[in-house]
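The structures come next, written out as structure tokens.
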Structure P
Amino acid sequence: MEKSKPRPWKVLRSEYVAREPWFTVRHECVELPGGARVPDYYVFEYPAWVNVIAITRDGLFVMIDQYRHGLGRTDYELAAGVCDPDDASPLEAARRELLEETGFGGGRWRETMRICANPATHDNFTHCFVATGVERLSPQHLEATEDLRVHLMTRDEVRGLLERGGIVQALMAAPLWRYFAESDNAIGAARDTDNGADNEIDSARSDDRGNASAR
């Protein structure tokens, strides 16, 4: 597949209309490659975000629930947060957030994907991780404004939440769907390998019986 060619817009004017810790917005006048102009375009600036699919040694998923005022509802989510300036990397930020929000840590970590909430208006990426073999290391260390509870769920429970639309945060649903897709493919490949081995064994037994009859 041919790589998309960059077609950047020309920024004619840019100014900040808000510069708050959780709400930084640029107002820009931009010119498109074809010459058309958009006089009022808004870009939301955020630091990098992280989330983690954490799975214990027993195969349980470490989930949380918390109230989200935008939708006015409480839902299940992954442990997640913001990359702080002191974090050496998104991986370190994800490790910190998991420990702070759930008390779980350790295990084997890998980054599975990097996604953007809305490339049209957001300037940041979310780094998504999977951590397997995690264990409880400490109590939660929540900030005064954080109110969340930890839940240990089975694979089927989490899959069921996804299928019923019980995880509404898109940046968390996406890596979970990818995890289950890759996991299902791995299970299917293993079954195919086992079936192939069984067929080879059956074939070998048939050959042995045929040789025995010939003798």
Structure Q
Amino acid sequence: MTGDASHGAHAAHAAAVTGPAVAMLDLAAVPPGLHALDALVKEAEITVLSAGTVQNGKYLILFAGEVEAVQRAFDRAVAVAGRALSDSVLLPHAEARIVPSIQTGKVRWPAPGDTLGVVQNGTTPTLLAAVDAALKGAHVELVELRIAEGLGGQGVASLWGESYDVEAAIELAARALASGHGEAAWTTIIRNADPEVARALRSTTRFYKEWRG
């Protein structure tokens, strides 16, 4: 998270993932966000990978660890958050590319292929569930995963590969969106993507390539 994400979100936890499970909580405001953060770290031995505010005043928490510990911490935080919880996800065995993509914010230029798939959702935990399903079920590259920053709290993921693989990935992602908090969800598939689209992806999907506040 960059830009409006809190200063502590990046600086506080660049820790390595400590287990296969990854969870994210999206809370409606900072006070309940901090309360949930306090509760989950006291409940079980997990690693907070990032925690802080995003542009629309919400508070995001991303943490990881062994499955049982993450489940306990997740359940406790959800109970404490109550109606302040906008969205949440727990991935017991998160796909390996998800966390590095969030932590670095870097664009991974794709492997062979000519088709782009894009998934966007109004809340980021459900987007993570969609991306996890897509990456596990189809041979595609995760080009970029943007969480909240520059998107008004939304999230977007770009996938690349051969047409049939991207089609399968987007279908899996759409199912995950439908079964989660699929709010303001959009997907698209661009077959035989024009070089201009590829050029735009190489330098990130942000309009301003450097954050302007």
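Laid out as a table, the results:
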{"item": "Value 19.2, calculated as mean count of other Cβ atoms within 10 Å over residues 26-33, assigned to which of P, Q", "result": "Q"}
{"item": "Relative contact order in percent (Cα under 8 Å, 6 or more apart) derived as 18 - corresponding label from P, Q", "result": "P"}
{"item": "Structures P, Q, by FRET efficiency 1/(1 + (r/R0)^6) of positions 138 and 178 (r between Cβ atoms, R0 = 25 Å, to 0.05): label with the highest value", "result": "Q"}
{"item": "At a computed 19.0 (mean count of other Cβ atoms within 10 Å over residues 34-41), which of P, Q", "result": "Q"}
{"item": "Origin of the value 19.9, where mean projected area of the Cα convex hull in nm² was derived from one of P, Q", "result": "P"}
{"item": "Value 12.5, calculated as Kirkwood radius over Cα pairs in Å, for residues 90-153 alone, assigned to which of P, Q", "result": "Q"}
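Only the coordinates and a few stated rules stand behind these numbers; no lab work does. Values in this document were obtained by computation on a predicted structure and should not be read as measured data. Cβ atoms are built from the backbone, for glycine too; each structure is taken alone.
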